[in-house]
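Presented below are the structures under discussion, each in the form of structure tokens.
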Structure 1
Amino acid sequence: MSHILLRHREIPDLHKFNVYKKNGGFSAFKKAVTKMSPSQVTDEVKNSGLRGRGGAGFPTGLKWSFIDKNIWPHYVVANADESEPGTFKDRELMEMNPFQFLEGLAIASYAVGANVAYVYLRGEFWQIAEAMDKQIAEMEEAGILGDKLFGTDYSLRIYTHVGAGAYICGEETALLESLEGKRGQPRNRPPFPAVAGLFGKPTVINNVETFANVPMILANGADWYKSIGTPDAAGVKIYSLSGRVRKPGNYELPFGSTFRQLIYEHGGGVQDSRPVKAIMPAGASSSLIVANDKVLDTPIDYAAVRTMGADLGSASVIVLDDTVDLKWVISKTLKFFKHESCGKCTPCREGTFWMNNISKRMQNGNGVKNEDVDLLLNVAKQIQGKCLCALGEFSTMAVVTGIERFPEEFNRA
């Protein structure tokens with residue numbers, strides 16, 4: 001099967017404007033603006049079954065349809081923060097196939113009636129931002145961005161914005177705060193961004209990978225896209241595979257592929273041919289899944305991974321073999337979340353601090369064995385369901401599932 005997103009692996013120099021255009025680039029955007037109404041574009045994306053690729057998996061077309069049509073102007077924001085440990089797919093898209101992403105962003109802007117769109121990049125992506133500014137300028141020079149596009153009354157400008165490298169700014173309302181020049185901390189919801197987003201106006205926010213799917217959907221039709229994948233999740237997904245595999249990297253596969261296929265057929269298997277002990281399907285924020293044969297052979301989509309006691313998230317799959325100490329894994333994730341907590345809400349600010357202290361004590365061998373394990377589990381469960389955004393919840397996932405599903409790792413029967 002040919003790549004839909006990672007097309008640069010088959011088309012050399014796809015990151016160059018002329019090469020992208022020669023290979024059908026911008027024809028979907030032109031079709032949308034000249035031959036379709038905004039609502040028709042939204043319906044086509046809705047009918048395709050495309051779900052958000054940033055983590056939540058919310059239906060994309062449905063999200064676009066929520067935008068308040070009684071309040072103007074509208075904005076579209078691309079979440080290019082990509083700060084989840086273990087996730088590196090959006091970076092490859094922006095570096096190697098940037099125009100497909102930008103075209104998808106432009107189509108989304110037309111669909112929701114936005115004349116201004118922003119790409120919010122994490123601070124470490126400053127080189128990508130510089131390159132993207134040049135790519136946007138090329139699109140403007142060619143008349144693909146700017147005023148009265150393709151002889152119509154529709155106008156669109158796209159701008160990049162570089163953050164300061166904070167994990168919390170991957171959360172959409174914290175991203176909006178940062179984009180407005182404020183401290184990157186989550187907002188209370190409701191109101192949701194579709195009603196009051198950037199500068200208090202209706203805003204659609206999607207992930208880079210989500211936007212990159214859109215031109216191919218418009219070019220080939222919703223039925224074509226829906227024919228790939230599963231009834232729960234249409235299309236393809238880029239899996240960022242890392243951990244104890246021989247060939248870590250990004251792999252684009254249809255939904256419905258299995259963890260066994262991903263790890264062994266594409267990832268080359270496990271180093272030293274060790275058995276897989278656990279899988280973290282969504283990076284550092286993920287639950288730990290016990291990697292038995294049933295799990296390895298279950299077709300992957302959002303619903304299937306939930307039956308395993310986890311979420312697929314952005315599909316940053318970390319493979320852990322039987323040589324990996326799960327106490328060490330939990331200690332690493334807690335150190336990260338404690339450092340990245342924005343401090344706005346007490347359960348996350350204080351809870352990640354105390355979980356990190358307890359975990360360090362256990363990892364250094366200075367703890368009181370069962371008492372500290374019980375205390376760590378208790379603190380984690382006190383955090384769950386009490387935080388302003390998902391970061392606090394994410395910080396507890398590896399802790400709770402690690403202790404409950406791998407009790408032998410923590411010297412508990």
Structure 2
Amino acid sequence: MPATEPLAYRMCPRSIEEFYGQEHILGKGKLLYRMIKADRLSSIIFFGPPGTGKTSLARIIAKTTECGFEMLNAVSSGVSDIKKIAADAENRMLYPGGRVVLFIDEIHRFNKAQQDALLPSVENGSIILIGATTENPFFEVNKAIISRSTVFQLYPLSVNNIKDIVNHALKDPERGYGKLDIKINDDALDFLAVTSSGDARIALNALELAVAGGERDLMAPIVITLDEISECLQKKVVQYDKTGEGHYDNISAMIKSMRGSDPDAAVFYLARALYAGEDINFLARRITICASEDVGTANPNAILVAQAVQEAVRMIGMPEARILLAQACVTVATSPKSNASYLAIDKALSDVSNKDTGEVPFYLRNAAAEGMEALGYHVGYKYAHDYEGHVADLEFLPEKMRGTKYYEPCGNGYEKNIIDYLKFVAEMKEKNRGK
């Protein structure tokens with residue numbers, strides 16, 4: 001391949017063995033791995049962020065399949081192109097097997113008429129469609145095509161994946177820089193890997209700029225420094241050690257700002273973490289923990305927002321994930337606070353660990369088999385919905401723990417409603433006593 005081609009293009013994997021990442025679909029024994037190895041392809045749609053391997057997978061399939069292979073880009077192609085390929089697929093002189101693998105990049109850009117033009121050939125199997133999209137295909141692609149395809153989601157590459165790809169490019173003597181004496185400092189490689197946001201193309205483009213840029217001694221090894229990589233990425237280095245003290249100080253400040261109900265500070269520390277390349281999944285987990293530990297039942301919706309964001313950032317990746325994380329961060333920071341649930345479980349765990357807490361009362365036990373009621377299982381249980389207020393006069397703690405209070409709401413936010421309800425429960429128990 002000519003050296004004039006960009007490094008990211010030259011380093012496209014030629015086989016599954018050269019492909020980094022996406023082990024959830026390409027690990028040995030996984031469905032896509034088996035389909036490619038056996039050349040038993042059905043229509044496929046790949047969706048995921050840029051630089052995660054969608055086009056590379058199509059090229060690997062092109063090299064391994066015995067079917068004909070054609071490529072279209074949805075931006076520059078139309079119905080006539082699709083119809084020509086469909087007609088060619090049925091021409092046994094061109095394609096003796098009567099089947100063509102058609103890769104369509106950015107398939108979400110096809111309009112309804114263009115997508116409909118694909119359907120007959122996909123339906124009869126003469127075209128095996130491989131679509132690639134950065135958008136969710138369940139919203140952007142014809143439902144009839146989706147129903148005839150296997151959808152594979154690709155995730156942003158991990159930091160280690162990016163490091164492996166960069167090191168491969170440095171060592172490969174044919175397509176990369178293996179014939180040159182090039183070293184990249186550890187801190188530069190770390191910075192490149194985390195700031196590429198899971199996009200191999202960004203990482204390889206920056207590496208190519210770093211190798212080509214600047215005046216160098218032709219007789220000396222090329223050493224790529226942190227400053228050079230930072231300049232090539234057009235991103236300044238933040239004094240923030242992602243695994244050391246700076247990491248812990250920043251995340252601590254973000255959590256304490258959320259706990260302290262300061263959304264401005266919380267978003268600021270979130271921005272510092274994102275700019276330095278912090279793992280977005282780690283940030284989402286910390287916000288979710290804070291939503292439970294520090295907000296809790298004062299705003300039960302905060303944990304729902306945090307949990308939804310945690311799942312969404314995993315699917316979407318950067319840069320859009322910054323918006324989701326900010327929403328969750330602000331939601332937690334601006335929620336009324338209560339650590340009542342957190343204190344309750346720790347107190348209960350301490351009792352279970354250090355005290356003789358007694359046994360589950362027999363009337364709360366399940367009489368799962370015939371004869372167990374004769375031993376007292378379930379006998380005396382009162383079904384709450386049979387009583388006024390849907391509250392039965394019943395003790396639920398073991399006898400040795402009666403009267404113990406674990407959950408003590410502080411009265412902030414929604415906990416005012418909880419306090420009122422618990423008062424109502426006590427009144428109903430008193431009213432239904434003896435019934």
Structure 3
Amino acid sequence: MNKLFRPVLRRAAALTAVLVLAVWLALPGLAAYPMPIQTTYPEESVYLFDLDTGKTILEQNADQPRYIASLTKMMTALLYLESGLDLEQEITIPDSLTQEFTDIQNANGSTIGLETGETIRRMDLLYGLLVASANDAASVIASDVSGGDLTAFLAEMNARAVELGCTDTNFTCVHGLYDYGNVSTAKDLAKIAAACYANETYMTVAQTVEYTIPATNLHANERVLTTTNLMLDPSYPYYRDYIRGMKTGFTTLAGRCYVTFAEQDGHTYGLVVLGSDLDNIYRECAEMLDWTFSTFQERQLVDTETMLATVPLTQCRTESEVELYAANTVNGYGHPEDAVTYTFDLPESIRATVQEGQVVGTATVWLDGYEVGTVDLVTHQEYISNFRTDGIATLKLMPVLLVILLVLALLSVLTGGGPGLFRRRGRRRRRR
């Protein structure tokens with residue numbers, strides 16, 4: 001594929017993935033469910049959503065702008081993956097990042113020990129960024145994409161956020177180490193995360209528990225990276241096998257921040273938590289996701305024995321309307337208390353005769369406001385027209401009428417009406 005088209009196609013894929021979520025976030029009246037847990041801090045931001053439908057499941061302070069720490073790196077990684085650069089190619093870290101590396105060290109930011117003049121593979125930088133949450137890797141990536149202009153990369157980060165539908169996001173650094181105005185909301189981060197989730201390479205890297213960077217020209221030894229996402233670690237108390245990626249973050253002002261996706265039994269949820277602490281954030285996430293998977297279930301929404309609609313019936317004396325039933329059952333996935341509603345596509349009326357099992361219209365089934373599917377509506381009995389009823393009645397009367405006529409004829413013969421008639425005719429002939 002032409003390299004010029006790769007960034008365009010990657011962006012198109014990400015936009016497609018986030019479109020459903022953005023549409024649902026814009027719809028009014030689709031309230032989330034009550035929080036099943038009490039977060040450690042009431043001011044924490046929580047946003048849990050169904051990726052398949054975009055439906056909001058849980059939210060708490062989800063529209064509140066706050067510092068987001070290393071969750072910033074999701075956007076940095078996304079732009080790297082959408083840049084079209086060859087991730088297998090090696091690059092040399094420029095001297096222009098000397099001050100940037102010094103600033104990161106002075107702020108006690110996490111690093112993988114990158115140095116100016118070091119030659120390293122782009123893919124190794126991506127693993128450093130997402131697995132170890134390395135701030136120096138973020139700076140090198142931003143410099144690589146922008147030709148050394150970190151300000152230009154920041155502008156691209158903000159433009160991409162707007163493109164994804166973010167309304168309260170502002171990036172002021174490429175890694176999130178500096179809080180100064182580097183903010184977003186749980187809802188905005190959900191949109192960015194959805195675009196990252198749609199990128200296969202991002203997810204492969206983000207789900208890696210341990211990764212080894214080979215020796216380089218300035219590092220004689222390999223560097224072993226361990227994920228900062230503890231829910232991916234089987235030895236951790238709040239490990240869950242349904243966790244997929246995504247990114248962790250921490251600064252003193254931001255608190256502990258976490259974005260993840262969870263997949264189980266064909267259903268995928270995204271979760272953003274901002275402003276928690278290390279002792280509680282993974283517990284909170286585990287409890288909310290456990291509640292979601294245990295509460296939301298597949299269930300039968302429509303059976304074939306419950307009447308769903310009626311249609312006025314004409315040319316039938318015995319019935320005034322046709323009763324309609326679903327031709328087959330319809331199942332849906334959701335909360336046990338989700339309301340089932342219908343919209344119908346039916347004729348204004350129907351003329352008899354109507355056959356048993358005849359399809360008369362359709363019903364679209366909705367569960368808590370989102371479409372589940374469409375089912376044919378059929379009759380469970382035959383509705384006979386007046387013409388047919390009258391015709392049948394007439395046919396049933398014919399034998400009776402014939403019997404009556406025969407009886408009358410017989411009576412006429414027995415009373416002499418028949419022979420007298422012949423005698424009169426005979427006398428007339430003799431006069432002639």
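Observations on the structure shown:
- Entry that produces 4.3 once distance in nm of label points 7 Å out along Cα→Cβ at positions 34 and 354 is calculated, selected from 1, 2, 3: 3
- At a computed 80, 22, 17 (semi-axes √(5λ) of the Cα gyration tensor in Å), which of 1, 2, 3: 3
Where a number appears in this text, it was derived from the coordinates with a stated rule and is not lab data. The structure displayed is predicted, hence computed values, not measured ones. Cβ atoms are built from the backbone, for glycine too; each structure is taken alone.
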